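Listed after this line are the structures, all set down as structure tokens.
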Structure I
Amino acid sequence: MKEFDVTITETLKLTVSVEASSKEEAQQMVSDQWHAGDHILDADNFVEVEFESNDGKEISAEKAQDDTLEVLMVEPGQYPRVERIGSDLASLQKAVDGYIEAVYPYDDPVALICGEEAKLEGKPLNRALRDEDGDIYDIVAGKFFLCGLGDENFASLPKELQQKYEEKFRQPEAFLKMGSKIMAIPTEPAKAAGKGKTAPVTER
């Protein structure tokens with residue numbers, strides 16, 4: 001893969017009639033008028049456009065990776081996996097199948113990116129979020145991923161945090177409502193139990 005610099009040159013043309021004693025005087029008169037703002041060229045004066053490119057230069061692997069993020073992807077009914085995705089907004093939205101919502105439930109420099117409307121859209125419940133006492137305070141629906149935090153933007157999740165959160169979210173979960181509480185029940189990956197099927201929350 002190479003990086004190219006392409007120059008776009010647009011030509012605008014306007015003919016102005018003046019009375020003068022010589023060609024040089026006529027050109028000078030029109031030049032003075034143009035600098036004074038008497039002649040403004042716009043799209044109506046367009047004549048042609050030219051594109052010119054240099055020979056390009058190879059893009060280093062380091063630069064290519066600047067446009068991507070290495071994240072920990074967590075899907076309902078599946079084990080977490082490390083995945084590389086684009087760092088632009090469209091790629092982040094594609095990764096969670098919708099508008100993104102970023103939450104920061106941990107002390108580590110980590111963002112949990114999930115679908116903003118996943119619950120409203122009825123997507124399968126995925127993993128529970130727990131407080132310091134281990135009590136469930138929220139459940140993430142649909143796909144989500146964990147990434148690192150840079151100075152201003154999201155960043156790749158460091159290797160040590162990949163391992164930490166892979167262990168934290170290792171086990172797929174199903175959810176059972178018992179009275180006012182919701183219990184998370186460890187399950188086997190959906191591939192073994194029937195791909196795409198997750199247990200819904202049921203009343204008891």
Structure II
Amino acid sequence: MEIKRFLMILWKWRWLFSGTLITLFVSTAIFTYAQIPVYETDVRLIVSPSSIFMTDLNNLRSAVTALSAPVVANTYAEISQSPNVIEKAWKQLSIDPKSGYVVNSTVLQETTILIINVSGPNPEIVQKLAAAVADETLKYIEGLITVYDLALLDPASLPGSPTSPNYYFNLVLGFAVGILAGVLFAIMAEYLTVSSSEDIG
């Protein structure tokens with residue numbers, strides 16, 4: 001299809017094109033701004049051999065070798081996101097557990113760094129909950145007889161902007177889809193009109 005012909009079709013069916021574009025863009029905007037924003041923050045903890053049990057050089061080497069396997073760090077990660085630890089974290093904040101808050105712990109690949117990620121609708125509660133979860137995790141580990149220590153590496157920061165929804169991306173996507181849909185409907189309308197005229201003729 002020639003560009004001139006294409007532009008003529010769009011101009012002829014401009015009401016259909018613009019109506020489709022506006023409808024989809026406005027619908028996307030309403031859907032996006034109706035969503036509850038989600039904020040995230042991370043706490044970083046590091047696993048290392050305990051100096052108390054590592055007075056012997058051979059024991060230290062064995063501990064370092066064992067730590068290269070992900071078992072220890074993964075175990076600490078599971079502890080940090082256990083219901084028991086999370087419940088104690090809420091109690092530490094003197095806040096009843098709220099829905100919409102998620103605690104997820106992972107181990108940074110090829111390291112002994114534990115990342116506790118907390119997400120939820122209130123940035124201040126997200127930060128406080130992350131700090132409390134880290135604190136309760138450290139307390140729990142301290143109560144165990146283990147040759148590995150867990151220490152705070154990076155505290156939780158106050159999230160400044162939500163991670164979702166992505167307002168800019170959603171609006172641009174809605175605008176782009178609106179243009180494509182408007183063009184498609186205009187071409188279909190022109191095709192059906194021409195076909196009907198030929199059938200009548």
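Any read-out appearing in this document is the output of simple, stated calculations on the displayed coordinates, not a laboratory observation. Given the structure is predicted, the values throughout are model-derived calculations rather than measurements. Cβ atoms are built from the backbone, for glycine too; each structure is taken alone.
Data for the structure
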| item | result |
| --- | --- |
| Highest-scoring label, criterion being relative contact order in percent (Cα under 8 Å, 6 or more apart), among I, II | II |
| Structure with the greatest value (metric distance in nm of label points 7 Å out along Cα→Cβ at positions 47 and 159, set I, II) | I |
| Value 3.9, calculated as distance in nm of label points 7 Å out along Cα→Cβ at positions 7 and 95, assigned to which of I, II | I |
| Mean projected area of the Cα convex hull in nm² - structure with the largest value, from I, II | I |
| Structure with the greatest value (metric FRET efficiency 1/(1 + (r/R0)^6) of positions 127 and 143 (r between Cβ atoms, R0 = 25 Å, to 0.05), set I, II) | I |
| Test item: FRET efficiency 1/(1 + (r/R0)^6) of positions 15 and 39 (r between Cβ atoms, R0 = 30 Å, to 0.05) calculated as 0.10, pick one of I, II | II |
| Structure (I, II) behind the derived value -5500 of helix-only ellipticity at 222 nm (-39500 (n - 2.57) for each DSSP H run of 4 or more, over all residues; to 500) | I |
